[in-house]
Structure 1
Amino acid sequence: MEEPTTGLRARKKQATWTALRRAALDLFRAHGYDAVTVEQIAAAAGVSRSTFFNYFAGKEAVLFDGAPGEPAAWRPLLEARPDDEPTWDALCAVLLGVSEGRADRMDLVRALKQTSPALIAYSSDLGTRFAADLRRWATDRVPPAERPVAALAVNLALAAQQTAYETWAPEAPYDDYLAALRTCLDQVRRGMDRPEAPPPG
């Protein structure tokens, strides 16, 4: 009987996490990030303040962290890549997978970051941890002699990601960012000697 009980507990935790995430996103959209308190999020989700902190370290985490017990969003993607996959193909798959996994909230995150230094700092720290994990993973999967090239590939991939984000037009849908990311990654794959012309219009 232990397994059904454990499964029920896990489903309840997932349901609470989902309710908190949904309540927070709705409140952030309606009132802005800084105007919303943890108490308001908990009340909207029908739980206590202490329960909120059982699931999230703070308001920032609601926007970025995964469900209870999950590793950082990118780690399963890293582990899923085949050992013999070329480094650049693997990097592209990971970056696109991470970005696609955030599609439900990144337009909101971008808008909120414009007025919240705390959210900017949290996002920057998360990006630093992601980059460090990506470099470690990419260099560990190749022989020592190939590690400088793998590190270069990571830097180029992250630059492509940053460029796509910086050129994502205000008010444009998140799909535009994803399309720009694919274009930037493809351009690096081809090399910078023959830049692709921008799309008309």
Structure 2
Amino acid sequence: MDGFLEKGVQTGWWGSQNELLCAQIWWCGTSRFLITSVIGTCFWVALFAFFALVLYPLVEKQLDRIPSKVDGESGGGWFALHLQSTIHATLIVCITLGTTRALANSSIEAKYMAPQPQTPGDVSTVAHGAVIGNAAHVFLCYTLADTVTGLFRKSLTMDMVIHHLVFFMFCSIIMFDGNSPYLAGCLLQMELSTIFLNFFLFFRNRLG
């Protein structure tokens, strides 16, 4: 164990040099990272389009009964934006909750080093790191999709651009070398607040 920890495990670009981690993440290596990122981004864009073009017309009459007092807070795009964000936040919280709780009771090495076995034959910490890394990739794809749909809707403002850049950096750091999975898990768990924030932002000018 001591020799293993002293040597350490360098995960390299997108986990490519950590064989145990690479086997449990779908974005291992540069080429797979690019391919899965395109697929993931397209999925979130398609989901947004489904909510805006298919689901919204089904609930439009019900929502029109409580119209917003603010211009721009209506229509399929506004509806899809909040529903998609809520689903994404819920997904991230569900993916990372168990792993973050498990890491809370783990060793310092498991919490803050690149994912690696703490004892011979123990791969649990690698599995935890893979869960956090996969969740970060889901987050990255969602952020890319949100940027694409924002550009299409011409709703991106400078503060939103900065907001997205911060999340790009955050997700890339988590995925690049896999360090500090516990800290990353705690930060991803903060998406819980997004669920309540979306509800507030969508209804604040409708019910107030």
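When mean count of other Cβ atoms within 10 Å over residues 45-52 is calculated for each of the structures 1, 2, which structure yields the highest value? Intermediate values should be presented prior to the final figure.
Numbers: 1: 14.9; 2: 17.9.
Comparing 1, 2 by mean count of other Cβ atoms within 10 Å over residues 45-52, the maximum is at 2.
Can you say which of 1, 2 returns 5, 19, 16, 16, 12, 10, 9, 7, 5, 2, 0 when P(r) over Cα pairs in 5 Å bins from 0, in percent, for residues 29-76 alone is computed?
Numbers: 1: 4, 20, 27, 24, 14, 9, 3; 2: 5, 19, 16, 16, 12, 10, 9, 7, 5, 2, 0.
Here the read-out was taken from 2.
Can you say which of 1, 2 returns 14.6 when mean projected area of the Cα convex hull in nm² is computed? Traced to structure 1.
When distance in nm of label points 7 Å out along Cα→Cβ at positions 61 and 149 is computed across structures 1, 2, the figure 2.5 traces back to 2.
Here relative contact order in percent (Cα under 8 Å, 6 or more apart) has been calculated and equals 32, so which of 1, 2 was it run on? The value was obtained from structure 2.
Taken together, the values in this text are just the output of simple stated rules run on the coordinates, not laboratory data. Keep in mind the model is a prediction, meaning the values are calculated, not measured. Cβ atoms are built from the backbone, for glycine too; each structure is taken alone.
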